[in-house]
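Each structure below is given as structure tokens.
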Structure I
Amino acid sequence: MKNLKELITLAKEKKIKTLSVAAAADLEVLEAVSKAKIIGLINAVLVGNKELIEEIAKDNNIDISEMEIIDEKHDIKAAAIAVSLVSEKKG
């Protein structure tokens, strides 16, 4: 691989994985996850403060409508849930 474009092309050839994102109420995180979802690299489960995640997404025109959100207001608990999803091969 020589560049990001080649990496993305290679990733698209693989089965789509589900990404579990802990403490997802963050603009940069939501932008990155949304872009990866749009180009077909991932599905996403967002774990964090649902109200805040939705507010950030709405305020910044980020489409999270096809992403599952697990509401957990405490970041440490959100991290534990995200890790659990990965362990269960659900994220």
Structure II
Amino acid sequence: MKKVWLPGSQIPGEPDLCKLLGSADCVRQALRELELDGLIIRRKGKGTLFAEPKSVKPGAKINRIYQDMIERGIQPITRFFASRLSLPTRG
């Protein structure tokens, strides 16, 4: 049976997730990534909730990777090579 969590539903706390999934470091990193992606909302003392779905802006994930590299002391370089718009063909 599959469990469905709706926006606003509370997810299990970190200790419960660690028991279920193992490594506390991995659980914390996964929760951080989900929060950065806007998929969960973490509220100190209130728990973690699933966020309302949002439209994803093009390049949002790239911006997050770029920011993560800067935080780690790595200077990322961006190079733009080409852009092309293609329409799907009927098959």
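Read the figures in this text as sums done on the coordinates, not as results from a lab. If you're wondering where the values come from, they're calculated on a predicted model, not measured in any experiment. Cβ atoms are built from the backbone, for glycine too; each structure is taken alone.
I have 25 for relative contact order in percent (Cα under 8 Å, 6 or more apart), calculated from one of the structures I, II. Which structure is it? Derived from II, not from the others.
Here P(r) over Cα pairs in 10 Å bins from 0, in percent has been calculated and equals 18, 46, 29, 8, 0, so which of I, II was it run on? Label of the source structure: I.
Look at mean count of other Cβ atoms within 10 Å over residues 29-36 for each of I, II: the largest one is in I. One of I, II was used to compute helix-only ellipticity at 222 nm (-39500 (n - 2.57) for each DSSP H run of 4 or more, over all residues; to 500), and the result was -14500. Which label is that? Among I, II, the structure yielding -14500 for helix-only ellipticity at 222 nm (-39500 (n - 2.57) for each DSSP H run of 4 or more, over all residues; to 500) is I. Once mean count of other Cβ atoms within 10 Å over residues 21-28 is computed for every structure in I, II, the highest value turns out to be that of I.
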